[in-house]
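Structures for review follow.
What follows is calculated from the coordinates using simple rules that are stated; it is not laboratory data. Note that the coordinates shown come from a computational prediction; the quantities given were computed from them, not determined experimentally. Cβ atoms are built from the backbone, for glycine too; each structure is taken alone.
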Structure P
Amino acid sequence: MNASNFALPAVVLIILLAGWMRRVPLFDTFLEGAKEGLSAGIAVLPPLVALMVGVGVLRASGALDMLSFALTPVAALLGIPREVLPLTLMRPITGSGALAVFTDIIRIHGPDSPVGRVASVIQGSTETTFYTIAVYYGATRVRRTRQNLPACLTADLVGFVMSAAAVRLLLS
């Protein structure tokens, strides 16, 4: 047994002991927190459903493939392999959709191919921007994202380009 196996139970025990020593009503406090968490989950649900429906339509309609084909010249200029374009389009939208595309890339090209390596680095170094904004802004009821969305999408683009560049420089 490793000491790290006891880390989480130890933290929970310390929190319970601290609450008990301070005479905090532990069960009531737990129920209050669970109620707040459920309320936040309900508030986040509509944006998530809309996001998932949009992703399903994008993939099922073939629009993802058409958009990837249209962006091939731009991707070539940026040094991004054509084969990872569907991943770069899905990654900012949804983690599960991006994981499905990533799995297809790995199955077709292999994990040690240049395309597989770029896809792996993209998966590990970019964020699901729209999902994150939907969840956090939905939970806090923020309606205007101002410069947040353009900044995040710019960071995603930089992540895609630098993923391809890093693989070319370090792993080729």
Structure Q
Amino acid sequence: MYQLQSGRPEDVSGRLEKEIRVYDLLDRLHIAYERVDHEPAENMEACLEIDRALYPAVICKNLLLCNRQQDRFYLLMIKEDKKFKTKEISGQIGSARLSFADGKYMEQFLDITPGSLSVMGLMNDTENQVQLLVDEEVLQSEYVGCHPCINTSSLRIRTADVFDIFLKAVHHDCIKVTLKGE
């Protein structure tokens, strides 16, 4: 069973700088958050335990997408139980064809390695290379769950704080999309 903690860890020794930067920014913005530390979730059972600890947060599946030319990049946040269908998104954002972006772009633009992708990575995208796409169901939730740029911790944050305060502070906006998830 995982223990939900309020705010940043008291001892940050052994934690990566990119994780500490997330806590520093959230604290500077006066955004309240709760945290659970865990091993990297290697299977669905581990994910379910983490999800229970973060309840009632909507746990997001985060996908880094790009167009065919690989000159436009998108971070898509959808509920973890929804399926991604490229044709559902492509028409809504006016991009002919989307595919999964190579992990090197995740590191280059967001300073995140595969398995740790999160909206928090947008703080590292100072040149606005990545456009955030968010399924409308995520926006309707009171809380979202996300990683602090590393997959050994998960955060529960008020959805309004992420989309009204955090995104403005990191000079990003989002495009609301609708996914049927069927």
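When distance in nm of label points 7 Å out along Cα→Cβ at positions 56 and 104 is compared over structures P, Q, which one is greatest?
By distance in nm of label points 7 Å out along Cα→Cβ at positions 56 and 104, the leading structure of P, Q is Q.
Among the shown structures P, Q, from which was the value 27 of relative contact order in percent (Cα under 8 Å, 6 or more apart) calculated?
Among P, Q, the structure yielding 27 for relative contact order in percent (Cα under 8 Å, 6 or more apart) is Q.
As an exercise: distance in nm of label points 7 Å out along Cα→Cβ at positions 32 and 160, calculated from one structure in P, Q, equals 4.6. Which structure is it?
P
For which of P, Q does distance in nm of label points 7 Å out along Cα→Cβ at positions 24 and 120, calculated from the coordinates, equal 1.4?
Q
Could you tell me which structure in P, Q was used to calculate helix-only ellipticity at 222 nm (-39500 (n - 2.57) for each DSSP H run of 4 or more, over all residues; to 500) as -6500?
Answer by label: Q.
Rank structures P, Q by mean projected area of the Cα convex hull in nm² and report only the one at the top, that is, the highest.
Largest one: structure P.
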